[in-house]
Structures are given as C-alpha cells and as structure tokens.
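Next up, some structures in structure tokens.
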Structure 1
Amino acid sequence: MKAILIDRPGDESVLTPGEVPDPVPGPSDLLIEVTCAALNRADLMQREGHYPPPAGASPILGLECAGRVAAVGAQVSGWRVGDRAMALLPGGGYAERAVVDHGSAMHVPAALSDEEAAALPEVFLTAFVNLFMLAEVKAGESVLIHGGGSGVGTASIQLLGLAGARSIVTAGSDAKCEQCLRFGADVAINYAAGPFAPKVRAATNGRGADIILDSIGAAYLAANLEALANGGRLILIGLMKGAKAEIDLSVVLRRHLRIFGSTLRSRSAEEKATIVTAFLKRFGGDLEAGRLRPPVYKTIKLAEVAQGHRMMQSSEHFGKIVLRVS
C-alpha cells in the first residue's frame, strides 16, 4: 500500500511517499480503507523525533482517519465490511489502510463528509476526556482554551457550548480571535497583545477561569495559575513552549488548585474504548444530528503532506488540515 514514510527525523523534506506491506488486523481489530486522514501537531513532533509512537503502534504518522471497513476481526461485533468508520489511531493514518482496535472506532453519521469524519476523533475525544471526564466541567463554568482556532480549540468550543459552559479562548491575532467568536466562543483574547491572565479575570468579573486546557506548557504556567479561579483545574495536554518551569506551590495550596497531566495516544485500547463509549453516550445524538462538525481549513492530497505540515507549523489554519488519501 501507499504511505508517507520517514527515514530519519527532520523537517518537512523527510516526508516521502513509499510502499509498505498492508497492516494485518488482529481478532479485536478493524481494517480500514482510508479515504481521509487529518493532521495534528503531534505529527510534527513525531516527524522531528520528539514524540515516538507507543510500543507496538505503527511508525507511520497519523492519529485519526476515516474510510470504509475492509475487514472485521473475529471477536468484533457491531461492524460489517463496507461500514463507514472514523477512528482514533496510535499511528498509521498517512496510509491507504490502517488497523485499529474496534473500541477506538466510531460509525460515521450521514451528516459528516469523509473529510469532516477524519478530522473529528483525535480532537473531539481529547477535548472530551480532559474537559468532561477529568475536569468534570459543569454548566455555567468558565473554561479557558489556549489555541482557540486549533482542532482541539474548535472542538472544545462546540462541546462546551452544548454543555452550557462558557468558552474563553486565546489566539494569536485579532483576525483569528474574530474567527473564534464567529465560531461560537464567548470571549476571545489576542495573546500577542499583552498578558492574557488579567483579561481572563476581567472576562469573569475578577473570579478567573474554572478550568484551563493548555497545550503550551512551561511558558504559560505562571500566567495559567494567575488566571485560575479558586478551586480551579489546570489540564496540561501539550508542551509546545517548554517542559520545565518553576511553580509556587503555596499558590496551589492556598487557592485549592488542581493540576492534571493528560495524553490520549499512550492510553491503552481499553481506556480509549471507555472514552469513546462515554463520548457517544453524552454527545452521540449531537454527532448524528450534525451539531458536532470540525471546521476543515484545507484538504490536500497525500503527496502534498509537506505543505500541510508547513501550514500547521505556521499556525495559519483555523480548524483542521485534512489529507485526501484515496
């Protein structure tokens, strides 16, 4: 099968089309003929050599895909050959075929195109597990999302809106902030125009955010603590700007703050299945009705994947960049 291969860590030039053997599904797996796959910032990190795949996972890039089921494992029920599927992958999306544990796959509702379906699993499940299962967001709470125009950011805006929570997002320009507001964010803050923490407090009548979902890491730690309400929850899901920072633990103690660290890719198949089940229980009706719909910034051919990586690196996109595989 055709796939995008990497023979060494590096920039976009190391992404090379090639041929590899088809993956072989196990008894609990689905084999998916991939129509589309979506890009995630983790793909860039893996390409650069900073984010190796979990043990046993495909070394091919790609954490989510959509397509048609080509084979069903002997232990799998509820799936048939030919079904439309979208899947959360530990790797392998940048290829014509992918294998995934059936618990990490979801049926594609008629409301979604293949491009939208491919852009949904990684970001919506990331937003869901962190905001709803870990932080236990409640209606009426204020949630700060860094990177409001990203895939996780736009997914969070939609889920929070349906849950009756208030979304405050950061973005790197006034134009991107305006896009976030049009998309449904309640407040958008241009982080390039000064410190965000005072603006978060101003937007919450001095209280601060109940929850912060942060993919930035060390560079934002102090400001995140400043922006949290008493009893607030900080969820770290990325380290785009550093992994090491000093923290004033007295602030955490005095203000009863909680700090979570969370990744999705490294979780077991059983954990991912639990997350998928909980997501569908809470938002399955919204998914079927088309109320959950990832914005697709651009769809490009598989052979043009380097262009997609450059787009993502520059943060020019709003929403998701999708690869048309077949």
Structure 2
Amino acid sequence: MAEKIKPELLQFLQPGELPLHILVVESLVYLPELRQMFPCAQIYAVTADADAMLDYPDLGVEFTELNYLEAPLPYPKEFFDYIISDLTLEQAGHPQDIAAGFSRFLKETGSFLTSFRNIRHWSQMLDLLDGHYYNVVARLFARQEFERLLYASYYKMVFMETQKRPAEEQTLQKLLAAGFDNEGDDLNTEFYLVRADRSMPEMALLKSMYTKAQRRLLSTYLHRIEYGVETEKNCRAFWAFYRDTGLFADYTAAFIKQAVFHPVRFYRQLMAETAAEQAEVGLFLQSAMQNATTEEEAQYLQELLQEWQGMQNA
C-alpha cells in the first residue's frame, strides 16, 4: 500500500506580508502554516467535507463547500496568486479540464501547486509484474505525462521536486533486469511535488510591474515594427512608450524574446529606424545574448550585435 503523501507544497513559496489571494482546494492541512507564512493574505478554501472546515477556526479563511470535480469554482477569473492542492488530478475523469480550469482563476503571475503519485514507483511496478493494478478509481501519471498535461493546460513553466520511498536493492535490481529504466531515480520516487506557473519567470516579472493595457500596447508596437507596419511612426511610439513607462533594457529584451516571432527582422527594423536610442538597442541585444537558450539564438544575436557595432562605427 502506498504511503500517504507528506504535505510539502509550501516549500515552493517564500513567506511575506504581501496581500496575496490564495486558494486551497481540499488540502486543508496547509491552512495553519499558510496563515503564519502570509499574515496579510486573503485565504480561501474549497472542500466537499463541511465538517472538515470546523477543524480550522480562527484563521481568517473563507470556506466554500463544493466538490471541485463536479462544480466550477465560484471566484472571479485571474483572482488568485496561488492555488494549492495535493493529488488534485488523480480522481478527475478529465484531468486536463481541471488543470486548465484552475489556470483561468490564476493571475497571469500566479502558480498552481499540486502533486501526483508516480506510476513508475517500484511499488506500482511490482504490482504490475504480479498482474495487479489497484488504482482503478484513480488516475496515476508518469513525470513526462504530467508535464505535457500542464503545458497543454496553459501553464508556461513546470518545476518538480521528489518525495522518495526507496526500494530495497534486490527489488531495484529485479526491475532493472526486467527492462525498467531508472532515469532520475524515477523508480524510487513515490510522489512528485509540482509548481506550475502561468508565465515564464522573466515575463512574470514584467507582468507584475506593468498593467495588462501597457503590455498589450507594448506588444502592439513590437509586432508593427516586426512586420513593417508604418515602421518609422511605430518606432517613435515605441521609444516614447519606453521612456514614459520607465522600461529598461533587460526586461524589454525578455519581452521581445517572448512576444516577437521574427526577432532578426524586428531588430533590423528597429536599428534602421532608430538614431538617438541606438545605445539602448545595443543593451537589448547584449541582454538577449546573456539569456540565449539555444545555439541558434546565440548565433543570430551575435550577428545582430556585429551589425549594430558596424552601424556605430560607420
């Protein structure tokens, strides 16, 4: 019999006094520590067990009696900074619907903290080798399957930590001999703890600093420059926006990376129509170089930097 998961999802969070909105779904055991970590937060909890609410008085938690598998959450869209719930998707008939549904209640900078039982844990493998499967009323996942599910449910970044219950060496060797690989010590991992973010880290910072209307306007300017729509006019508008909103190079380069489909075309258009702000363009390119994630990206950014340097020396 699998051991019960240890409630450790709060390790993904840093305590503070921000007025966050936090929702706990069924995993009410987190509520006392959450209140200590976030004394100024508005904490909400959903559970189908009305009696369980009585175990957590005087925490300032707003409870709702509801089965999240059968009814939609009764909250505004993009309301929560965090939704916290262990093993949320095991009982769901359509787990992607639940994961995607939760994402709609998260702010653009928000995160879903959850966990899942690893179907590749040695205890599960031994049952299967013996011809048994005891999880007919639950849905178990492997790590890669769970990651794909979350990325398909509108989350942009997924982080995982492990909870392990190691096998005896004899058992582990039996499974390896049977052809089961153990990449990342997967066979000894009973549960995965998960943080799924709605935004990439650099985008989350931008989104926390500027309003949705400002980000939409910035994206509009970038795309018009990228596709050569009244390029001179939109370059002037972009630089005016850059100054007026206090944008700076590192974050603008990160926004360009996420928003622009054809970065080489964009940067060449921007360099061709920019005079006084050429130094800032150089800073965009240098920042982008430092944060390049592929060889192809680093190569075209290096070429753009050389073009930019040639323009400065002309």
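Any read-out appearing in this document is the output of simple, stated calculations on the displayed coordinates, not a laboratory observation. Note that the structure is predicted; figures quoted are calculated from it, not measured. Cβ atoms are built from the backbone, for glycine too; each structure is taken alone.
Structures 1, 2 were shown, and semi-axes √(5λ) of the Cα gyration tensor in Å at 33, 21, 18 was computed from 1.
Sorting 1, 2 by mean count of other Cβ atoms within 10 Å over residues 123-130 from high to low puts 1 first, with the largest value. Assuming 20, 14, 11 is semi-axes √(5λ) of the Cα gyration tensor in Å, for residues 227-298 alone as calculated from a single structure, say which of 1, 2 it is. Label of the source structure: 2. Calculated for structures 1, 2, distance in nm of label points 7 Å out along Cα→Cβ at positions 67 and 91 is largest in 1. Taking relative contact order in percent (Cα under 8 Å, 6 or more apart) from the coordinates of each of 1, 2, which one would give 13? It was calculated from structure 2. Structures compared: 1, 2; top value of mean count of other Cβ atoms within 10 Å over residues 27-34, i.e. the largest, recorded for 1. Quick check on the output: 23.1 is mean count of other Cβ atoms within 10 Å over residues 211-218, derived from one of 1, 2. Which one produced it? Computing mean count of other Cβ atoms within 10 Å over residues 211-218 on every structure in 1, 2 gives 23.1 only for 1.
Across the set 1, 2, FRET efficiency 1/(1 + (r/R0)^6) of positions 131 and 219 (r between Cβ atoms, R0 = 30 Å, to 0.05) reaches its highest value in structure 1. Looking across 1, 2, the calculation of distance in nm of label points 7 Å out along Cα→Cβ at positions 115 and 179 that yields 3.3 traces back to 2. Among candidates 1, 2, the computation of helix-only ellipticity at 222 nm (-39500 (n - 2.57) for each DSSP H run of 4 or more, over all residues; to 500) that gave -8000 used structure 1.
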